[in-house]
Structure I
């Protein structure tokens, strides 16, 4: 059984009369690939923003080693990679990667490796604001991989990528997980999640409907031979 990197207990967030997250609780294991699974509107991005301290939760605790970690200090254990953004849009990719290393305390030792793995060599002189969605996604993933935090929270890591690119990126991410990096990935395509993740947190309507491996979730749903899609439908 994996050791726990951090735990989330009772996390809740409302927007007026709308409950975006309700009493969300789960744990993230060290060096695992954990999938946050749910349809659009389930609260996945809101959860990641609350965990990262980008958005203030109404209540709830994030703890590591039994000690609560306040939002402004969570950067010590996790780095959040949002979906569909173009940070510093006028700056070239090379500048952005070097800024990640210099200002954010990233790992210069793997810079060239990450560039090659994600196919960024030909994009280094291009401003990120001019790139396609898939190209921006690969730059965002490179930023995340270059950071030094033990856990990466990545919102929709395969969005904007074609099938071949998705498989290549999955291989790159798995390489870093094998080296000890914890990956917590928000994925709305259940098939992608089933192929890639070790465990899952099922989120529907802002509530956790299940947590565990496919076999553990299937047992909870009383469907021992079911796949992840069938389990999700049964539990939500």
Structure II
């Protein structure tokens, strides 16, 4: 059986959640559920395990030692967890992913350490492995600018364009927060240079190498107090 691997980008400073994130990494913030409060990492790793992922690479930096101490080898979730440390010089989401390249499978899923996505995390990766005509499969949601600025134009099968900050009403979908990629695409990113994952997504869309999978339920995130409150309301 081919391993399903997920990469979690969890090294940022989480400035919108300060002062809490000055001493606690965002991925370990307590989230209230109907069964009591739990570190967010619990919820996210459970979702990945339920979607039949076996392997996780956790990319850490800010307060990364706390994340290592809590998650460990991942066995309590039925996962194998490997670690990639960005170090003190933060290089952005693209830079962090490039540093993790030696740990990556040929195909894998990337998500963020503050994203709670009520969908099948396996869908983008399974789609990528089924199609040789693309280098990535991005999960998207028809947002219409409601929960955050929409940044994707899609026909439901392909990402026709990906642009952050656009005001074009044709961009009515949003990057959902999970994208399957080929390792070869990541190796095109510059080494030890600051870059964003969005730059890679834009480039793949322009080359017509980025497929789409459409999620049906809105995304949740704990990157802001409002986002955390919305997730807690859903979970309770």
Which one of I, II has semi-axes √(5λ) of the Cα gyration tensor in Å, for residues 40-95 alone, as calculated from the coordinates, equal to 21, 12, 9?
II
Taking 1.07 as the value of Cα Rg over 2.2 N^0.38 Å, for residues 56-191 alone derived from one of the structures shown (I, II), identify that structure.
I
Using distance in nm of label points 7 Å out along Cα→Cβ at positions 48 and 224 as the calculated read-out, with 3.7 as its value, let me know the right label among I, II.
I
Among I, II, structure where helix-only ellipticity at 222 nm (-39500 (n - 2.57) for each DSSP H run of 4 or more, over all residues; to 500) as derived comes to -9500
I
Of the structures labelled I, II, which one yields 29, 22, 20 when Cα extents along the principal axes in Å, for residues 80-151 alone is computed from its coordinates?
I
Test item: distance in nm of label points 7 Å out along Cα→Cβ at positions 120 and 136 calculated as 1.6, pick one of I, II:
I
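Readers should treat all values here as calculations from the given coordinates under stated rules, not as data from a laboratory. If you're wondering where the values come from, they're calculated on a predicted model, not measured in any experiment. Cβ atoms are built from the backbone, for glycine too; each structure is taken alone.
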